[in-house]
1. Matching task: 16 is the computed value of relative contact order in percent (Cα under 8 Å, 6 or more apart). Pick the structure from I, II.
2. Looking just at Kirkwood radius over Cα pairs in Å, which of the labels I, II belongs to the structure with the highest value?
3. Using the calculated result 9, 29, 33, 18, 9, 3, 0 for P(r) over Cα pairs in 10 Å bins from 0, in percent, for residues 361-544 alone, pick out the matching structure from I, II.
4. For FRET efficiency 1/(1 + (r/R0)^6) of positions 281 and 529 (r between Cβ atoms, R0 = 30 Å, to 0.05), the calculated result is 0.00, so let me know which of I, II that is.
5. A value of 0.95 was computed for FRET efficiency 1/(1 + (r/R0)^6) of positions 369 and 425 (r between Cβ atoms, R0 = 35 Å, to 0.05); which of I, II is the source structure?
Structure I
Amino acid sequence: MSDIKYTIGIDYGTLSGRALLVRVSDGCEMGSSVFAYPHGVMDEALDAPAGKIPLQPDWALEHPADYLEVLRRTVPAVIAECGVDPADVIGIGIDFTSCTLIPTYADGTPLCLTAEFENDPYAYPILWKHHAAQKYANRLNAIAAERNEPWLKYYGGAISSEWTFPKIWQVLEEAPHVYEKAAKFIECGDWIVWQLTGNPTRGGCHEGYKSMYTDDGYPSPDFFRALDPRLENVIADKCSDPVLSPGQRAGTLTEEWAETLGLTPGIAVAVSVPDAHVASPAMRVGKIGRLLAIMGTSTCHLLVSDKLVPVPGICGVVKDGVLPGFYGYEAGQGCVGDHFAWFVDHFTPVSYHEEALSRGLTDIQLMSEKADALRPGESGILTLDWWNGNRSILVDTDLSGMFLGMTLTTKPEELFRALLEATAFGTRMIVENYREHGIEVNEYIAAGGIAKKAPGMMQIYADVTGMEIHIASSTQGPALGSSIYAACAAGAENGGYGSIAEASEKMGTKYDKTYRPIPENKAVYDKLYAEYRLLHDYFGRGENNVMKRLRDLKAEIRK
């Protein structure tokens, strides 16, 4: 054992989990290990013992065994890689995609890991981008608005199908046998913490942003009874664990898991935090008006304010939800990296693929290079970035993507660039929505792999928003944030920190690149953005619901 102490941040993403070992004194990232989920995202068929079980449209499930395997594979690997003494590791922090929900028995066993439910899709973890609960979200929102529920205005006026209670309601309605047997419905991040500590808790950030948990607690039993009489006691019956704040200690590492991971029993395990929000202390965003965009398969936009203001269309505003002492605001886009990968996977011509191979590039690197060579407006193409619906500011997962302006001379890179631009336009909508409702936004911090690896895209963001885009030096913001919370959970007495502010100052990352708007590009994008807004409102605010009619027709034919 030495005087140098470390924490481990474990970041559970959509496709893989990562363990990052961090030196507590200065936030130095010593090393990391990644493990891809063997089952991946199950959105077409459930990979069950009975075989492939087809899933309905808009489903997205995962397998809890993958999550546990992340722990077994990555933690020992990163300890061995870095050559540190395990006795010098003082804490573990967990972040997870949210809302990813799992039904369990009272002892924490997932229903899907038992013979009774191993072939039942409703018993598996319901991934954040599962949108098959949209009709339940619609009904929840209508009833909440009719009742004038006071908490609704702090969630942008609408609850998403990605959130906790539309998903629970779907299980109750469509698979009551699963609902009845489940002792708990719990965020998978909280479930991992439960496994490591033997102590079920709920992260206040998860609950605040995804489960309508406010200073007054959850919505009343009377509200849940208005949704469905069977839901009246859903909180007491299925969701009654203590709610703890980010940075608090959820418990300590059990002897069993300490032996599995090669760590010391009794070290601190921090409360679970959503994978975007957890990056806030890592990115040093504790300043009013500084917006943080965590860019990956989707993008989460976070900022803090000293004002509590209802802003339509955001995901929520929660006291202390991003950092202590502030109101934390969240908005987001449901499809960013997801639709770049979709396009390249399905629409890369053979000639482009062969060129990429000959030059030692991936298909997406070549497509990005060709797209970067285009000028703003050169292709005459405009896109709506709704391949996973619209998270903010329309809060409608029934919307879908669209290309406009194609001709017989349109090239793949022109469509790809239009997708890049559309995500920037969607971000500008979010920024302007904040400003229009009195929330200051004057700095833009981008974090994540896309921010580091896609310079052309980040220049587009600067040109579209008219803001300087600062790129965080760390590519592992969520894992670094989890390690910071782990240092807080350990406490100063064990070599960690006594406050999130102090830990953020010592361990947080710096910014290593800035993109500035190019005036002539911005002038073109202002014109394109005006057209984007017209399409956004025309297809997204009810004037033409063709996207929903097409979705309904598809569902009818697939029955």
Structure II
Amino acid sequence: MTPMDSRTAIQRVAHWADETAEKIIREKSPDGAPDGAPNGEKELYTCASGITPSGTVHIGNFREIISVDLVVRALRDMGKKVRFIYSWDDYDVFRKVPKNMPKQDELEQYLRFPITLVPDPWERDSSYARHHEVDVESKLPVVGIYPEFLYQAERYRSSRYAQGIRRALERRETLKNILDKFRDEEHKIQGEWWPVSVFCSACNKDETEVDGWDGEWGLQYHCNACGHAETADIRSAQGIKLGWRIDWPMRWEYEKVDFEPAGKDHHSQGGSFDTARHVCKEVYDWDAPITFRYDFIGIKGSVGKISSSSGVVVDLGDLLKVYTPELVRYLFAGTRPNTEFTISFDLDVIKIYEDFDKTERIAWKLEPAKDEATYRWERRIYELSQITVAPDGKTLPLENMPQPFQIAFRHLCNLVQIADGDVEKTLAALSPSADGPPNGPTPEQIPALRARALCARYWVENCAPEEFRFRLRPPSVEGANGEAAGKAALTPQEEAALRLLRDEVVSRIETFTEDKPCAEAIYGVAQKTGIEAKALFRAAYQALIGKDQGPRLASFLRSIDKQRLLDILGGF
């Protein structure tokens, strides 16, 4: 199949990112498009995302940025030039100290300051805000996301928005009417109201009141915290800031934003997006961006909604410990944004890897899809899950990717445990060699395989249920009393069965090229010794890992180094 770089091909796939890209092009193509723009379309489309770094940026926040990234990729696949901006709202007020932050008492002293002026309690970065920004900025490239970062503290403090602030002051009655339109009588604005807030230039707190505006650039305020009062010049004062429901649409016009999604809380009826849409058009003369609502994400086993202020947080770094970057993208590319879903860290991790592997096989035509539509759908999800893109930002065609080396996550977890957690030893056992498998991974496939093995090790050691974990027993060593140390306590019949298993199966384990004949040989041992197969399995697991159950025995025996098996079973 040819690369899906035409709009027609993508439209047939009907992935939600492609549908959104089509809508952006259709609805944001102005009548007065610049000369040379094809079909009256824009020369540049701006897609936006953003968050307040008030605490750890959790995986729910990440859903917004990767949703925008997927739409950006879809636009670029259609040959469009795209600006992808990510705003750090680091000039917001520091209202609450999240429970998972260190130095709680010290941070409490900076409540009501702008976040950008709160010190970093870890003493790593220039501020509290910058610490959380760096944590995200350093990880986004790992999952193939490269936005242009905008820092609102810098923009406000350098007076970039002076004209937007004055426009809000000039039209404050219009703004008041817009805000009241979505409020009941009890919550309508009472008395004098101003669309701005001020951080005091003397104490940095926002515990101020606006006293008046001279109709031009002078704004009078006083501070209730320290008593300071002044007339600030909007063109040079660093502490004047628009309220959230006005700041957001002001920036839409300033950056000429064409697309920005928002969470279900912002998209509720009469919520911030509704008011912002009216403010944008009626005050700033700009049509609000195309949008969609994205839903919440649950974490299996966690309590309540993810919240950076409460301290119950799972972030992108946590996700990357268990899922490879491609799997992280797959989780979101394969789920519509308006669908609530749960990210698992329990046994469901294995199923998620299996689902991704099936999508990969279908995309590479290693497994047939039920029909052409399914093939295109699975391939599109797989393409959008990839980290690498073409130099022009388009999705990299499959023919330009190295074909992956597939190994089931469950099996890889077993191999990592057999190797005592040594990932390099695990990879060496998979590589083609005189003793290893004949069709192991190529050097080009090793990096992706290593990433998956590292995730497997972390999941086994930190997330997997206890019954999934194991560690091979050391070789049996004969003690002073003639008994083998470290040997499982078994009945004479079980020991006899293990000896036969060792001599008739393990001694020629390399001759079994598949699990089925090996399993048949194991059952043959049970028949010869008159022991139930279930009892033989239990004895084998006790001898090898000290448990009554374990991985499928035939596959397990074939995965362990032959000499190591003989050494462990040598004491019976």
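Values quoted throughout were computed directly from the atomic coordinates according to the rules given, and no laboratory measurement underlies them. The structure displayed is predicted, hence computed values, not measured ones. Cβ atoms are built from the backbone, for glycine too; each structure is taken alone.
1. Numbers: I: 16; II: 12.
Answer for the origin of the read-out: I.
2. Values: I: 23.9; II: 27.9.
Greatest value across I, II: structure II.
3. Values: I: 9, 29, 33, 18, 9, 3, 0; II: 8, 23, 29, 22, 11, 6, 1, 0.
For P(r) over Cα pairs in 10 Å bins from 0, in percent, for residues 361-544 alone, the value 9, 29, 33, 18, 9, 3, 0 is produced by structure I.
4. Numbers: I: 0.40; II: 0.00.
Source structure: II.
5. Details: I: 0.95; II: 0.40.
Derived from the structure labelled I.
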